[in-house]
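S.K.: The data blocks that follow each hold one structure.
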Structure 1
Amino acid sequence: MALKLRRGTDSQRALITPADGELIYTTDTKKLYIGDGSTAGGNRVDTAGTSLEANLSLNNYDLVGTGNINTTGNITVTGNITADGNLTLGGNLTVGDASTDTINLTSKVESHILPDVDSARNIGSSVLRWGQGHFGTLHVTDDLNAGSINANIIGDDSTVIINKATGALNASGTFKGDVKATDNSSFFNATSKAVNAGAGTFTGTVSAATIESENIVGNFKGTIVGDDSTILVDAVNSRVNLNNGTVSFVSDQIELTGTTFLKLGKTADASSPTLQLTNVDASKPIDVITKAGTGANDTSKFTFSALHGANPQSPAQATAGDWQGVLTGQSWDPTHNGGVYVPSSIIAFTVDGNETIAADTAKGKIEFITNAGTGSSPSLKSMSFDAAGKVKINGAPGDVAGANLDVVGTAQFTDTVKFANMTTVERNALASVSAGMVIYNTTDSKLQLRTGVAWVDLN
């Protein structure tokens, strides 16, 4: 037999509270309701199987199954959404509702990323910048602002304009456009092809194998660095450094590091440079400030270092008579040969020509030479002091002194002359005597002269 439920109109249903589990059927609306013992009219049950007439509460239960969820309305989720399959979204997509929300992408992007408006959207900001970007090719239509660019810059003809590995600038191609200085003044005018270094300030690094210019107009400011990174011109400390910094020009002085020599010329040169000092106010053209001491090794020295032989790169041992260096005094003569310097006197440092040269030995001789003649026909007189301690006066250059004091010509004394004092025993014990020797005999209190064979009294 048929099972019939409690029934009535929908208005009648609304006036009762069905018991828990009680079913009610409305005869006018053809709907089924189930009571819970507390809800007036009960809760509607969808008898058509295609729609819900009220909210569906899962009460902490899940929707499970292998079917699909299809809806034309909105889906609002308070918690998380986890999808193991593919996610296809149509229409506009808004992710996040606050600046603190984040997106974490662990997958790859397999399509282009395009803005909705040309040149209106940004990636990153001035305070939130991306760390690194890796691109096969970067096309920039407008400005490129960067703290530094580590890349080759290549022209349309594949010419490497800037080489990042070497830092070289290759301007062999066609340069188009003006070059502006930091103050926006024109440094290079492409129309007039003019470089105006005075109108603005040029900053940066210029690197080239050769820089050629007839004139550089304006001030050059900046540090100049060599290929080995040595600072050649220190713009900060106003220094010029040479030979890897061992020679420095600072203000009005030359600074040498360690035991470095400041050299002009080299032994391989075909000709030698000359250092010429011009002094027109009778001041000191050379002022040597030296260390003072009690011995020859306790003070500074002015040295001539002579290399014997035709090849200074492979010098030989000195020979007797070698000239080591000369200090020359000369005067200007405007009347001879259109104006020449005429030598008047010299101080010559030589190897004594009367001595034998041996290993570790170069016995010296100093000659003071004057010119009593002309520059073209000199007449030279010499006073020499040789390695044996002998002095010769009024001789010719190179003469050998015959005694400790050898005077060519007359000797004049304006004060007393003291002869050697010796006893008769000491006189007779002289190893070598010659005619003309004079002594004072303290035994006899006599001034005595040596003749060819004997000593005779002069008084």
Structure 2
Amino acid sequence: MNHHFNNNKFMQMKNLLFVAMIGATMSLAACGDNNEPELPSSETEVSETEMTVSGTWKAGSEIKLDRHLVVPEGESLTIEPGVKIIVSTAGVGINHTPIEVIVKGNLYVLGSEEQPVYFTVDESKRTAANIFAGLWGGIIATESCQEMVIDHAVIEYTGGQVIEGSPSATSGIYTAGDDAYPQITTTNINGKYVITNSIIRNGWSDGIYLMGGSAIISGNTFAANGYSGAEAVNIKAGAKADIAGNIMFSPNTNGLKLSSSGQSETRGQAVANAYNNTIINAGWRRDGEKGGCVYVEKNCLANVVNNLMVNCKFRAMTPNYKNPNSSDAGYDDKSVIDHNMYVSGTQKSPIVYPEESNVAYAFEGYNYEHKSYNPAVDSHSVIATADNLVNPGFFNFDINAVGLTDYVYNPAWDFHLSADSPALGVTSASVTPCFAGGLEINGKLYHSPALEPHFGAFGAK
């Protein structure tokens, strides 16, 4: 049945009532200076399973989303500051398919520092018990999505299991039964994406899964990404990205997984510049020896410099590095993965795998004889040892107080550096961001941050 053209009178009435309810909700939340209700200027088509929207959701509106949201191909949806999208956790249909935000056209999420845009669930569901519950399906930019900006947004409680009949499974983006939704997905190798100044937290799977496109990922805070695997940022073939100035707290596996998996004649080599990021507590919540902060594989061309790794399980890895420049094995040997700082506190992990590495402390993991530690990687990096743990002197974060497997982020933390921090005033190999000259989206030029002479996301305060 084509739900967009349902002739059933009852369904028509139901849909009209739903549209009216949306308008009522948003009109109550968004008022002009004269206290007159201001309706969002958008076009909405509602079926049993989808809400198709383009236009503008006005500042301060509240959207109750109880079905999949679709931005149609060739059209755009702009979301202004302070809008709250409250996603139903009941899902869609008899199978309770997790709700997806499906971007076939363009999406411009334009929050502000004072008024971020929220993609969240009902307040009663925002609990510690639901951090990894996977309550909705995240934002999915399809192959027809040309542009997406997510600026000053909070995206949380995503990652439900992909099930048969879901839009992403039907379109072949994900596989029902095998995949869980990342919080943000991109698929168009020709797409342009900027994700900046946002909080991406409490997700069952990856924070950002970049399967293609030109991207600037900067100034974000990632927290509690991945229940039994996954990373804060995961890129694949067809992607070219600058990833800079981000905080990545307690990703299940890595802060950064940089892979050219899927490379072909049509999907080009993955290229990633990852610099001035701060990665904390990575890798401790999973078994195996695959992750711990940065993982570069399958011919990805990666420049990973001036990053600050704090209490992570392992150092940067390049598996199968003895066979470089192969899409089936190691990294591109033109990569530079060096001039980073690895900090260790004194905490012992409550989860130790004796049958594997038996690593219990961060300094142990940094100095472990790992099969994926490439001698060309981190040859000039500062690496903590048992005798020199290295303390960067954060403005407000005690490296010895936060448990290695903790994943609840404290917004009071401040990762700026003290004036005498050893993480200041460093030099590194020269890295030219992919988009130093800017990435134009919707008539605005977005620039990748410049490489800063310090380890981590912030300098001195």
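No value in this document is a laboratory result; all are computed from the given coordinates. Computed from a predicted structure; not experimentally measured. Cβ atoms are built from the backbone, for glycine too; each structure is taken alone.
S.K.: 1, 2: which one has distance in nm of label points 7 Å out along Cα→Cβ at positions 98 and 402, as calculated, at 2.4?
M.R.: Corresponding structure: 2.
S.K.: Right, here's the next one. 120, 31, 19 is what came out when semi-axes √(5λ) of the Cα gyration tensor in Å was calculated for one structure; which of 1, 2 is it?
M.R.: It was calculated from structure 1.
S.K.: Quick check on the output: 4.8 is distance in nm of label points 7 Å out along Cα→Cβ at positions 122 and 418, derived from one of 1, 2. Which one produced it?
M.R.: Source structure: 2.
S.K.: Kindly point out which one of 1, 2 the value 0.92 was derived from, the read-out being Cα Rg over 2.2 N^0.38 Å, for residues 58-297 alone.
M.R.: Answer for the origin of the read-out: 2.
S.K.: One of 1, 2 was used to compute mean projected area of the Cα convex hull in nm², for residues 154-393 alone, and the answer was 24.0. Which one was it?
M.R.: 1
S.K.: Ranked by relative contact order in percent (Cα under 8 Å, 6 or more apart), which of 1, 2 sits at the highest value?
M.R.: 2
S.K.: Of the structures labelled 1, 2, one was used to calculate Rg/Rh (Cα atoms, Kirkwood Rh), for residues 346-441 alone, giving 1.08. Name it.
M.R.: Going label by label, the one that fits is 1.
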